[in-house]
Structure P
Amino acid sequence: MKKLWKCPRCKREFAKENQTHSCRVYPLEEHFKNKDYAKSVFEYLKGKIEKEVGKLKIESLPCCIHLVSNYTFGAVWAMKDGIRIDFRVDHEIKTKKIYKMVRMSANRFLYYFDIKDKSEIDTEIMNGIREAYSLNLKN
């Protein structure tokens, strides 16, 4: 595995040396202020990733919550009625569950999903997360 660069200020780790990023620390709880339901869905997702996919580090930033393995493989936004998640994979996904898709390059697709209920974090979503989690290991 490639050695990661660690920012001397915030101690976050990145695949690229001197990666552009924000060093600003943002308390995780601030994302869930007045959003208790979103927090419960997030905690459920976090538990499933740790149990079914692998080790997980959470980086709380002002913009969102990053999901990190040996690199950032996804993100979460808290909403009043659930969470929005994103992850990147190297192929197109065909499902009606997609909120939004962005083609980042010939071999990178960014998918957004709105999760309103824990039951929506099903095999299809977890397979996508699993692929995103291990995508950097292929390179």
Structure Q
Amino acid sequence: MKNVLKVSAVCIFDPAGRLLTVRKSGTDKFMHPGGKPEPGETAAQAGSRELSEEVGLDIAAAELELMGVWHGTAANEANTDIEATVFTAPGSWDAAAIHPTAEIAELRWMDIAGAADYDDLAPLLTEYVLPRLLAI
């Protein structure tokens, strides 16, 4: 039986409409900023906290808009599935305001229309979020 992790993730866009992806230290897949809720946190509170910890953005939980909840394969943990609550952040953000912190090794702004050209994206992105964004 697989482990199931609950995670929160947030879609951040720059003025050109590119999606922010991050790669955590010791991993090879790019994903949204986000992570596991701490005890007592809502999914939105976890997303807000993770944005601050991972990329230095302070966005209140109440400002995040729910995109969806999906179940899929964890990108970086063997024999593990995730239950991911995914949000979008309001507006667009200047890349200069965003910087890798905590366990983030690398940031990458991705053109959604060219997502098929990337072979290093987390399953949550390729299976659920990108198809939804491309359909909008």
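Bear in mind that the values in this text are calculations on the coordinates, not laboratory data. What you see is a predicted model; the values in this text were computed from it and never measured. Cβ atoms are built from the backbone, for glycine too; each structure is taken alone.
For structures P, Q, which has the highest computed value of mean count of other Cβ atoms within 10 Å over residues 36-43?
P
Here distance in nm of label points 7 Å out along Cα→Cβ at positions 4 and 124 was calculated and came to 3.1; which of the structures P, Q was it taken from?
It must be structure P, since only it matches.
When relative contact order in percent (Cα under 8 Å, 6 or more apart) is compared over structures P, Q, which one is greatest? Please list the in-between numbers first.
Details: P: 19; Q: 33.
For this comparison of relative contact order in percent (Cα under 8 Å, 6 or more apart), the top structure is Q.
For which of P, Q does helix-only ellipticity at 222 nm (-39500 (n - 2.57) for each DSSP H run of 4 or more, over all residues; to 500), calculated from the coordinates, equal -4000? Display every interim value, and only then the final one.
Details: P: -8500; Q: -4000.
Computing helix-only ellipticity at 222 nm (-39500 (n - 2.57) for each DSSP H run of 4 or more, over all residues; to 500) on every structure in P, Q gives -4000 only for Q.
Looking just at distance in nm of label points 7 Å out along Cα→Cβ at positions 28 and 100, which of the labels P, Q belongs to the structure with the highest value?
On the way: P: 2.5; Q: 1.6.
Max of distance in nm of label points 7 Å out along Cα→Cβ at positions 28 and 100: P.
I have 2.4 for distance in nm of label points 7 Å out along Cα→Cβ at positions 68 and 92, calculated from one of the structures P, Q. Which structure is it?
The structure behind it is Q.
Out of P, Q, choose the structure whose coordinates give semi-axes √(5λ) of the Cα gyration tensor in Å equal to 20, 18, 15 when calculated.
Considering all the candidates, the number was obtained from Q.
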